[in-house]
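In what follows, structures are represented as structure tokens.
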Structure P
Amino acid sequence: MSKNILITGGTGLLGKILTKELQSQGHQVSILSRNPKKVKGAKAFYWDVDKQEIDETCLNGIDTIVHLAGEGIADKKWTEKRKQEIIDSRVDSIQLLYHLIAKQETSVKSIVSASAVGFYGDREDELLTEESPKGTGFLSDSCKFWEDAVEKGSELGLRIVKLRIGLLLTPKGGVLEPFKLMVKTFSAMKFGDGKQWFPWVHADDLVGMFSWAVNHPEIEGVFNATAPSPVTNTEFTKTLSKVMKRPFWPIQIPVFALKIALGERKELLLMSNRTDSQKIQKAGYQFKYTNLKKALEDVISKG
């Protein structure tokens, strides 16, 4: 059945792919943007989260909101100001929508929101299910604020789905780009001891999981949105090197060098998240890509 969907963060990497997929299924998709006139391929409405401004007609006829909005995690140094911007962009954006829903009589029934496996923090070899407690550190704290803000929608009688996303593999852009550059320049090495778990997910599957959550009104709660087979940093880089036909050097980039280069952001590369995806599979989602080599071969061939 066709739905009327509003996407926050619809002009981002994931948002663009998801918009096309939902449209291909016959859904009507609208996007919230600070610059609606620049949005192509979908109806767009104005909002400015910093100013807490929004076109109040954006919810007319909407039954589902997909919440992807948020400042980039990796693109700037983590100053205290930047950390607050990362949190506020996720929390204030959904709060702005909830204030509007509470103010109006709307047809909104469902919120499908992104979150991240950073919720768990650095957990070494521990197998992480959706029942695992929150970890420690900035990424864990920011994910908790994000999820708590989204969960407030249940007080408005909304169905809430939260997908904790891992390392998203896409043909162009995103987390894979620095790894590809490292391999292309014959400098593929492991980060630190290389034993940290990388919970990856192919773009087709992540889009598939969001689409699945949109299309199945019986689905609720939090789900690990990662492939069933997480790998270590060493295995990830080795496999990418093999796919790109470049050497992998069995030496490590020392932690102190990553700290010099990235500061606190080093945890993006050193955090270990061995996520379990049985819950989403038992709920009915079938993964297209469960093997890392096949997933990388696909995205590299399309890049």
Structure Q
Amino acid sequence: MNQEVRYKASRKASYLGLLGNIVLTFLKGFVGYIAGSTALMADAVHSASDFIGTVIVIKGVKIAHQPPDESHPYGHHKAESIVSKIIAIILMITAVFIGYEAFQILIADEINIPGRIAIAVAIISIGVKEGLYQYTIRVGRKYRNSALIADAWHQRSDAISSIAALIGISGAVLGFPFMDPLAGMVVALLIFKTAISIYIDAIHDLMDSAPPKEVLDKISAAAKMDAGVLEVSDVKVRRYGSMLLVDMKINVSPHITVESGHAIAARTKQNVLNKNDEVKDVLIHVNPHYKRNSYPSDRKHNK
């Protein structure tokens, strides 16, 4: 995968999201205030959290694409997983704040009925945020950028919260004022649910969780392509940001030279890299291959 192309595409998507969030934050905040809509004000706060999250994503993507150095010999790809975790925490805090404010208004003695202009702004927000989600998620999945995917779901959660706000505002205008702050609470719950999902995914990446079985099978199949590889075993794969690091053992003929074994391992590594563009590096341990029950007396030293 061309890392420069990946970086430019990710940065473009982030800056587009940043611009959209700035416009929507001020638009929803201003109209929500003059129209007296709790749901739209809550939605404005959500867009503001999107803005902060996107700024963090831009910084994280930049760090993730820095080359390896003495302190980070494997590179900086895990910065994307760290950014995803930060975005999730921001979303959780936002959800708690919105939910608390909406609840306080809901239990108040008198609830204001919002102006109809709030409905139009909520509809605009739904369209813009869904468009940003579709674009960002495509770029994130194409380049396997976990931070960008988290930011895309951040955008989608804002679109969903705008739908909830639209329902609440419309209900309040039609004579059910309690629906506006109630929609604000629904928005908070939706945001919190999204945050939990993003947080769990980020934790899995940071904990070096193994990828799906089909990824492991694909890597094993690529390793078996070389005729000198008689057996592949103990394949371990961990995610490193958008990339994968692979450790494996291969068995070769016990009668070949060390130089030949090294050549087989080098070809095997290249086969894995060529067949899996997610793989960043492969560490291969070469073992001699013996038929079952035919190990020499010093077999314990050859494992």
Structure R
Amino acid sequence: MENFEIVIDESTAGQRIDKVLAKLYPEYSRTQWQTIASGGNIKVNDAVVKMSYKTVNNDQVSVTIPEPESCDILAEDIPIEVVYEDSDVIVVNKEAGMIVHPSSGIYSGTLVNALLHHCTDLSGINGVTRPGIVHRIDKETSGLLMVAKNDHAHQSLSEQLQDHTVMRRYYALVHGLIPHEFGRIVAPIGRDKNDRQKMTCTDKNSKEAITNFKVIERFKDMSLVECRLETGRTHQIRVHMQYIGFPVYGDPQYGHRRDDTSHGQYLHAKILGFIHPSTGEEMVFESDLPDYFEEKLEELRSEME
């Protein structure tokens, strides 16, 4: 455990406490500071503060860096498709049906359990249940996911996500014939007040959400679209496509009741691009649609003949 104290002067007064700490102690990212603060480890004038607190001249700031938690998440020999790997990052093509990381009541069978078996050098920024996890995709969504193998890589990839410079393109099969070739959905997303398991487009307790899409192929009464994310809200594509009247096929929460939901939503993270944390090289990866997705498209094409 490490403790240190600082006194706010005129050069740092009036700034958010997280910005002050990130500047004074750059070895910790702002994400790490948020984790530290969530445990009540940052105090100003002996009172616990949030990271949004704006400093005042002569504030007495005390910080306690807790010891890393021991990891009780077990490594499991679960097959995963590794698309790329080096000393900084792993790119995985996740199967539909796999949860990304453990959560309440779920401690095995996740991508994290598989990654812990695959390698031992994962970033610890997101704590013991989400080592290396920079971003998520839903359980029933398949496709590409990047994982950080050290804290430097994690910070770099997280900042790219926050700056909206990560390329994330999804293929989705949706109900209905979209009449235009391109679209941009700008609609804030928040928790559905009537069903806490679902998200919805709302101006109440919500966050900005932007999805761009283009039509790839049209069928008898369905469309294949490519969606490009500018933000990364929970269930974003699924909620946005339902919001404009074209829900994702097979979606058990936002789709049609008559859909075949045995494979979950027909949504695949097909293209992923980012700047390599160490080399600065632009990295772009693309994965094939799952077999069941391709088979459904062939079925729809045959109906057009």
| query | Any idea which of P, Q, R comes out highest on distance in nm of label points 7 Å out along Cα→Cβ at positions 36 and 108? | reply | R
| note | Candidates P, Q, R; helix-only ellipticity at 222 nm (-39500 (n - 2.57) for each DSSP H run of 4 or more, over all residues; to 500) computed = -5500; producing structure is R
| Which structure, out of P, Q, R, was log10 I(q)/I(0) by the Debye sum over Cα atoms at q = 0.08, 0.10, 0.14 Å⁻¹ derived from, given a value of -0.42, -0.65, -1.14? | R
| note | Structures P, Q, R compared on distance in nm of label points 7 Å out along Cα→Cβ at positions 140 and 172: the greatest is P
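FYI, it's all coordinate maths here, none of it is from the lab. Treat the numbers as computed from the prediction; the structure is a model and nothing was measured. Cβ atoms are built from the backbone, for glycine too; each structure is taken alone.
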